[in-house]
Structure formats: structure tokens, C-alpha cells
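Below you'll find a set of structures to go through.
The numbers here are math on the coordinates, done by the rules we state, and not lab data. Please read all numbers here as calculations on a predicted model, not as lab measurements.
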Structure P
């Protein structure tokens with residue numbers, strides 16, 4: 001795996017990220033942008049779930065971009081509880097779609113926890129990403145998302161012991177989607193996925209392989 005630290009602009013701020021590619025020259029690859037969990041609870045682009053998904057995707061032949069939202073790590077700015085983080089995600093997506101070695105027509109987005117909430121609330125992401133994965137998404141964000149009205153392919157994965165996001169309510173919440181997302185519940189996993197990363201990441205890869213390759 002080849003990794004490179006990068007920076008990109010988001011509404012006048014410079015954000016940091018890491019782009020990763022499989023070893024060797026594979027031409028123009030499908031790609032995935034990964035959005036990290038809540039920064040006020042320790043979330044950043046080096047979170048265990050973010051890293052597990054990024055590494056698994058690269059091994060499966062994808063390019064990835066993981067990045068720090070504003071106010072996290074060396075990214076400029078301050079945390080805004082999702083208000084401007086949506087712009088950060090859009091900027092990351094725009095940057096990655098034009099990145100050398102990435103097929104801009106085959107780019108998806110994955111969000112974990114707070115990152116999935118940002119994805120759910122940002123209509124621009126729904127329009128410009130080819131496929132979306134939501135890892136441990138907050139139930140309230142799933143119920144209120146404008147993604148309900150679209151036709152984008154969506155995969156939701158959560159632990160059946162995740163009390164933080166009320167994962168038991170996800171199944172009935174999907175009835176309101178015009179294109180019903182695929183839902184997979186992992187037995188025994190909680191919100192933080194400790195010890196269950198190897199059950200989660202391959203399923204994320206399988207979905208993106210079906211819809212981006």
C-alpha cells in the first residue's frame with residue numbers, strides 16, 4: 001500500500017488527509033472518501049474503524065482518502081457540530097474525484113458515526129457520490145435524511161449491541177426510503193467495533209465492489 005499525506009481547501013481552511021493506493025500502477029481506480037467519528041469524543045482519521053475500512057479497501061483494489069474535519073489534528077478551523085463539516089466532506093469528495101489515478105466517475109463515500117451523520121445530512125454528497133456506506137449511523141439522522149428521496153445505492157452496517165445510536169430502530173426506519181438501503185447487523189458488536197473490525201470491513205468492501213467496480 002502506498003500512502004501520501006495531502007492537504008486541500010475547504011471554505012478558506014486547509015484540511016489534512018491521507019491518500020492511499022494499492023502497490024503498483026493499476027491505472028485509474030475506483031475510490032472511497034472516509035469520514036471519521038465525532039472529534040469531541042476522540043474521533044479522527046486514525047480511528048480504528050476508519051483505518052480498518054481504508055486498509056481493507058486498498059487491499060481490495062480501491063484508492064482511499066481519509067481526512068480530518070476542521071479543528072481536528074492539523075486541520076485548520078474549529079468544530080461546528082456538523083454545520084460546516086458538510087462542506088469539508090464535499091471538498092474532500094471534490095478533491096478526490098480529480099486526483100491522479102482515481103476514476104472520478106467511480107467514487108463513493110463512507111461515514112462512521114458522526115461522519116455518517118454528516119453524509120446523511122449533506123444533499124450534495126448524495127448527488128455526487130456513486131455509492132454510500134453508513135457505519136453505525138445515528139437513528140435520528142437516518143430518519144430525517146434527504147437521502148430518503150434519492151435513488152443512490154446505500155449500505156448500512158451496525159452492531160446489534162450499539163445503544164448509542166439505537167441500532168435496533170434502524171430496520172423500521174428504512175421503510176421511508178424510495179430506494180431501500182441494504183442493512184447488515186453484526187451480532188455482538190457495539191458502537192466502537194472493538195474486536196469486530198474484521199467482520200465489518202469486508203462487508204463494506206463487498207458493497208463498494210458491487211457498485212463502484
Structure Q
């Protein structure tokens with residue numbers, strides 16, 4: 001486990017910084033809702049692109065249990081490493097949630113929530129579809145050796161466009177840890193399973209596609 005320590009520390013720190021900046025943006029924006037959504041979307045996408053590009057060489061730059069699950073299903077990492085990654089991500093997320101509470105007080109507005117008129121089934125489906133976009137970017141540009149190596153750009157852009165679509169519908173977490181950190185700090189656990197089931201479903205779909213259909217011929 002000692003040899004994996006740098007990767008686990010990178011996952012915890014990267015997840016903390018990702019959510020501190022991204023969820024923090026949701027706490028400081030005011031004014032026009034459309035402009036606020038744009039700010040939050042780009043805050044998430046840009047900081048994720050920076051962190052994936054910066055820490056990807058150390059840990060792979062997952063910062064998301066759904067990404068880790070996808071790589072596990074696709075046999076890109078083993079179960080022990082995957083579980084350790086998820087634990088590190090949840091620790092980083094919780095630290096970010098409490099740090100935001102320290103600086104800003106109420107972190108409730110940063111907790112993903114279902115929008116008006118969006119039921120639980122729709123919320124899970126939306127999170128699954130948006131996570132599919134994210135995982136396609138991960139596999140296509142960071143995992144598949146045939147893809148363009150463009151750092152975290154495509155991954156950050158995937159998060160940005162997903163939030164532009166789903167930010168007002170489900171919070172567009174695409175990431176159980178993104179929900180977990182602020183929710184833990186705020187004590188807000190309504191419909192918690194939406195932000196676990198949806199992202200995990202999307203991740204598993206993409207992982208199975210890449211394992212059994214999209215894999216290079218010599219890996220199939």
C-alpha cells in the first residue's frame with residue numbers, strides 16, 4: 001500500500017480542490033440565474049481540466065467514484081485499488097464540504113438537488129446520461145491509447161456542457177462524491193440515491209462498451 005500512497009493522496013487532494021472551487025462557485029454567485037449557471041458550469045469544468053492535467057500522471061485524476069467504478073468494470077484497475085481510490089475521494093469531498101462550511105456558513109445551495117418537476121426516476125436517468133458523456137470523454141481521451149491526449153480538456157468540457165444542461169434539473173453532479181461532501185456538511189440527504197445510482201449506471205454502461213465493443217482489437 002505504501003507504493004500507492006502518492007496516488008491516494010493525489011486523489012484526496014484533487015477531489016478536495018475540485019469541490020472547494022467548483023461547489024464554492026455555487027455559493028458565491030448571485031444575480032441572473034442563467035449567468036450564475038454559466039459561472040458554475042465553467043468553474044467546474046475549468047478546475048477539473050486543470051486538476052486532471054496536473055495530477056493525472058500521479059493517480060490518473062479520477063476525483064470521482066463513478067470514474068473509478070468505470071475503470072474497475074473495464075478491468076483497468078483492480079478492486080483493492082478502486083476501493084482505496086473511492087475512500088480517498090470521499091475523504092477529500094468531506095474535507096471540501098466542511099471547509100466550505102467554515103468559510104461560507106450554509107453550504108446547502110451547493111448540494112445537488114432535484115429541480116422543480118423532476119422526479120426521482122427522471123433524476124437518476126438524467127444523471128446516468130450526463131455521466132455517460134463524462135465517461136466517454138474519460139475513456140476516449142485518457143484511457144484509450146488511440147484517442148487524442150489532450151490532458152483534462154475534454155473531461156472538463158464534458159462536465160461544463162453537462163452542467164449547462166442539467167444544473168437546474170439535478171445539479172448535474174455526475175459524481176457521488178460531488179453530492180456527498182456538501183451534503184454531509186449541510187446534513188442534507190434528501191433523495192441521496194439519485195447521485196449514486198445515476199452516475200454509477202452511466203459509468204457501467206460506458207465501461208462495458210469499452211470492454212466488449214470499443215476496445216482496440218488486441219485488447220478485445
Structure R
């Protein structure tokens with residue numbers, strides 16, 4: 001069993017969940033997604049004396065990358081995203097922010113991720129699962145019995161597929177082949193809403209039928 005500290009911040013007008021994580025015996029941290037107005041995240045990093053090493057975007061939509069620039073400027077963290085979503089960082093039309101009256105442009109990524117890549121942070125190792133559907137380069141990050149799933153699956157729901165470059169067929173395939181094949185006790189940390197588990201979703205999610 002790996003012991004990690006996980007802090008959840010629900011921020012911005014789209015109520016995005018941002019997850020600050022570090023090993024229980026280390027002050028090196030990783031952040032999954034960075035919504036607008038990320039000051040509470042920066043305050044927690046400062047309060048705990050953490051060194052943010054990595055910022056990982058689960059995907060490139062504007063609500064999940066709006067805080068990238070400020071987080072990176074304040075912490076010097078390296079930015080990771082899947083190769084297929086890298087163009088979203090600097091294209092306000094791809095990341096959809098232009099349609100909401102604000103053109104979000106993130107710094108470019110320091111590392112482009114692919115399926116089965118590993119992100120190592122001291123005693124923590126996060127495995128990259130490519131889980132497309134909501135976006136072409138959406139990823140899930142798995143460490144032990146924790147999975148940071150972004151907008152692939154929510155408690156009792158799934159990510160939107162009525163957006164440009166989304167695919168309902170791909171999304172359901174990602175859930176069945178990547179999420180539902182994780183151990184039943186795996187805790188799912190979604191980009192919006194409360195946590196859930198693989199078992200709960202397999203048994204009750206109405207959007208993913210057999």
C-alpha cells in the first residue's frame with residue numbers, strides 16, 4: 001500500500017476538481033489540472049512547504065488548463081499533457097475558451113505523454129492510460145488504487161461527447177477497456193463532482209451498459 005496525501009480544490013466557474021498530491025514522506029508534489037483562480041492551490045503549497053515538481057493536464061479544455069500559466073510561473077513546475085492534446089494549450093478555439101469570451105493560452109508542455117508512460121515522484125509512480133473520447137488526447141493517471149480520471153467518467157455519469165473532436169464511441173471504449181479493468185476498489189478522482197470507485201460505477205453507472 002502506497003501512502004499519499006491528496007488535497008482537492010474545486011475551482012472556477014466550471015467547478016473543476018484539481019488534485020494536489022504528494023507521498024506521505026516527501027515534500028515533492030504533483031498537481032492534476034489547473035483551473036482558473038488557482039490561488040488556493042498555491043496557498044496550500046506554501047502552507048505545507050511543498051515543492052511542486054509536475055503539473056499534469058488530464059486534457060486540454062480551457063477549464064482544466066486556465067491556471068497553468070500562473071501555477072508554472074509561481075512554482076516552476078514542469079507541464080505534462082498527452083501529445084494529441086498539446087495543440088489545445090495554445091489554441092483558444094480548440095480548448096473552447098474563445099467561445100466563452102476569454103482566450104486561454106497556456107505555456108507549452110515540457111513533456112508529451114503517451115500510453116503506459118510513467119511519471120515518477122519519489123516513491124510514487126503514476127502510469128498513463130490514454131483514455132480518449134472527451135478529447136483525443138485525454139489521459140488517466142493511475143497510482144496504486146488511485147486513478148485521476150479527468151472528464152472520462154463521473155459518479156453516475158460520463159464526460160461530454162457533444163464537443164468538437166469528441167467521440168462517444170471512443171469514450172465508452174475507454175471506460176470499458178481502461179477504467180473498468182482497474183481493480184474494483186480503485187478510487188476514481190474525476191474532474192467534476194465527488195469521488196467514486198470502479199466497482200460502484202460498474203454496478204450503477206447508467207451510461208455504460210453491457
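The figures follow:
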| quantity | calculated |
| --- | --- |
| Origin of the value -4500, where helix-only ellipticity at 222 nm (-39500 (n - 2.57) for each DSSP H run of 4 or more, over all residues; to 500) was derived from one of P, Q, R | R |
| Relative contact order in percent (Cα under 8 Å, 6 or more apart) derived as 30 - corresponding label from P, Q, R | Q |
